[in-house]
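K.L.:
Below are structures written as structure tokens.
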Structure 1
Amino acid sequence: MTTGTITEIWTSPEAGAPTTAHDTIEAIAGHGLAGDRYADGYGSYSKPGKHPDRELTLIEQEQLDWLLATHGITLTGEHSRRNLVTTGIGLNGLVGKHFRIGLVEVEGMRLCQPCKPLSEVLGFDFVHLMLNRSGLNCRIVSGGAITNGDAITMA
């Protein structure tokens, strides 16, 4: 069985606002993470109607490390604007799959591609470098607490 680990948790109350680190956060089925911009409908890509693929976003620490090692670009979990930083599991293979983060069940909906506005905010263009390396958009199937160190396992 493939497993990984949550190493960082981040939320932001609205588009463009700084992110806040958490040790534990509540995942709300059908909404997102408590206090996060997408759970509250204030994200850059929030639009009328429900977008379940924006409830939770993940990125691999290994991809952030790759960007630094191969291109000398430092992109931290905080600045990636993803909710969870993972290690030890390939996220691309989780598209269309149900898996657990601790006791929370999620479904991998689609790859999370880098966005041009993030390049503008960070002051460097990395979009082309991170295509298919920028994480996973998920919906939250069953809620509960997510804590740093939680295991990621197949449901």
Structure 2
Amino acid sequence: MKNNLPTVETQMLIRKPVSQVFQAFIDPAITTNFWFTKSSGRLEVGKTVKWEWEMYGVSDNVFTKKIVTNKLISTEWGDPLTTVDYEFTELTDETTYVVIKNYGFNLTGDDLIEAIKDNTGGFTTVLDGLKAYLEHNIKLNLIGDKYPKEISHHGQ
């Protein structure tokens, strides 16, 4: 189903079982190894958690709209608020295809282009870090190194 909504879409094959990949986004004890540095709790439907990127002094409140175990996590977060869906497809017992979709932008023109560019890069980096961590147990520190403090940056 293709719509005309401006949508960020990133994807990656992760060579781990779907249940393990799914939990990597639900459980902050895992997620903090490849994305944010601190969370107020696990993702649960109807609950808002606070994610923090302490190296940047940035945080965001993340509201979970829907969870379908091992298939979908649908959240709302950001400023301006957008929807971020994490879709999980089990390809084999040991491989999972993850797609992150970010949509619902109320921006236009250059602001919309900038948001799509930033979020595409950001979610690609998240999936790259997820792959390295789950498949090889390596913490690449991609998020922290994307905008080192020696370089002026504009956010996460």
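K.L.:
So helix-only ellipticity at 222 nm (-39500 (n - 2.57) for each DSSP H run of 4 or more, over all residues; to 500), computed for just one structure, reads -9000; which one of 1, 2 is that?
P.N.:
2
K.L.:
Out of 1, 2, choose the structure whose coordinates give relative contact order in percent (Cα under 8 Å, 6 or more apart) equal to 28 when calculated.
P.N.:
Value 28 for relative contact order in percent (Cα under 8 Å, 6 or more apart) corresponds to 2 out of 1, 2.
K.L.:
Using the calculated result 14.2, 40 for Rg and Dmax of the Cα atoms in Å, for residues 31-78 alone, pick out the matching structure from 1, 2.
P.N.:
1
K.L.:
Further, regarding this structure: When Cα extents along the principal axes in Å is computed for each of 1, 2, which one produces 38, 37, 27?
P.N.:
Computed on structure 1.
Throughout, read-outs are computed from the coordinates displayed, never taken from laboratory work. Bear in mind that the values here come from a model prediction, so they are computed numbers and not experimental data.
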